[in-house]
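Okay, got some structures for you below.
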Structure P
Amino acid sequence: MRVLLCEDEEVFRLGLRVVLEAEPDMAVVAETSHLPEALELADELATQVVVVRQGLVGGATLPVLRALCRRDTAVLVLAEPGADVGDHLVEILQAGVRGYLPRRAAAQRLVDGVRALARHEAALDTTATSHLVRYLTDPEALPSTEQHPLDRLTERQREVAELVAQGLSNEEIACRLFLSLSTVKTHLTASMRRLDVRTRTQLAILVNRDHSPAA
């Protein structure tokens, strides 16, 4: 089983590698501390399971998480100690995640979870399943669906997207924000990927819609 680790704490990441590579049927093929990079590496390395810290998913990275799950790559999210499960769990499961375990789970539980995901099965902690039962049976537990698309972007990405919507070229945006042209292109590419649009026109429409009174 080819496993990729997405964890921004080096000591914990090393511990995960030791636990997983102690198993004869597992290999950690790459490590990263950023979910977008995990998406790229998963494609390059034919990764079967990505193990990611809960704090690295959600909000602006949800589109990246969805894209990762659409690539037939199983994702195991490790929940932070004492974290409020809440609506965040529903969001990541709706994105396609099938694995959710405590970050401090026993080593064997982690190994079993990775194996289950590699077999296209689910690996959910009892806290997660209890919350799902409440979500499915209690209408008041439904999360709010009201969210502005631009909330998925960083502050700089949002600035670039808004200037694109105003009709500025990359060169004009670079001058306006005192950035290099390559940096503007990088922010623009990241913004379009996070908002799941393919052209500047689609981006401009989405930005203007987000700013409309009905948005």
Structure Q
Amino acid sequence: MLNGQLKPGYNIQVGTENNFVIGYDVFPNPTDTRTFIPHLENVQKRLGCKFKFAIADAGYGSEENYDYLEENEITGIVKYTTYEKETKRSFKKKTFNTENWKYDAEQKEYTCPCGNPVPYRKTVTKKNKSGYLQTYEVYQCENCEGCPFRELCTKSEYGRVIQRNGHWLEQKAKVKELLSSEEYKTLMKKRSTECETVFGQTKGNLGFR
């Protein structure tokens, strides 16, 4: 409110099918990512059913959510936040984006645009607020000093460091493959008219701004 007042804020999640609200939940989470699993479970429990598909926008695409959908045999038609960028030609032309760098799985090292090796250093495991564990491999270049591309490549005084999450890269590849089919493209397009119609009714016609 820009006046120094502290106000409670709530994140309302709405599940719809055929333009009907089939369930809703209220969360304190500032973002949608960690509301996905409990909302899905709550709606299924209340309806006494199991969903075959779960369609959501890119705000719900995360490593944890994709794992949950796979483990529960639900086809998730859910983009991740950088999906649109990564499917464009311009993304693949970005020289200093490490996803475009050559990677040698046997040697466990990248090759930077200058031709220098960026070898594996260590593995780090992080736990998010919901307790989900993510594993990263850390790679670091030893030849950044004097490199003509250094200013374009990294601002770190220690040289270019890469955190590689192999599982997340595999998940993103699966999402791209899934959404390349016309069947799932159609369902994803249907999401906008399906959900936004309900939101428009609630906000525009009923006046809940």
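Read-outs throughout are calculated quantities, based only on the coordinates presented, and are distinct from any laboratory measurement. Quantities reported herein were computed from a predicted structural model and do not represent experimental measurements. Cβ atoms are built from the backbone, for glycine too; each structure is taken alone.
Below, the figures for the structure above:
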{"read-out": "Top of P, Q by distance in nm of label points 7 Å out along Cα→Cβ at positions 3 and 195, largest first", "value": "P"}
{"read-out": "Of the structures P, Q, the one that 3.4 was derived from, the read-out being distance in nm of label points 7 Å out along Cα→Cβ at positions 91 and 107", "value": "P"}
{"read-out": "For 14.1 (mean count of other Cβ atoms within 10 Å over residues 67-74, calculated) the corresponding structure among P, Q", "value": "Q"}
{"read-out": "When mean count of other Cβ atoms within 10 Å over residues 51-58 is computed for each of P, Q, the largest belongs to", "value": "P"}
{"read-out": "Of the structures P, Q, the one that 34, 22, 13 was derived from, the read-out being semi-axes √(5λ) of the Cα gyration tensor in Å", "value": "P"}
{"read-out": "Given -15500 for helix-only ellipticity at 222 nm (-39500 (n - 2.57) for each DSSP H run of 4 or more, over all residues; to 500), calculated: source structure among P, Q", "value": "P"}
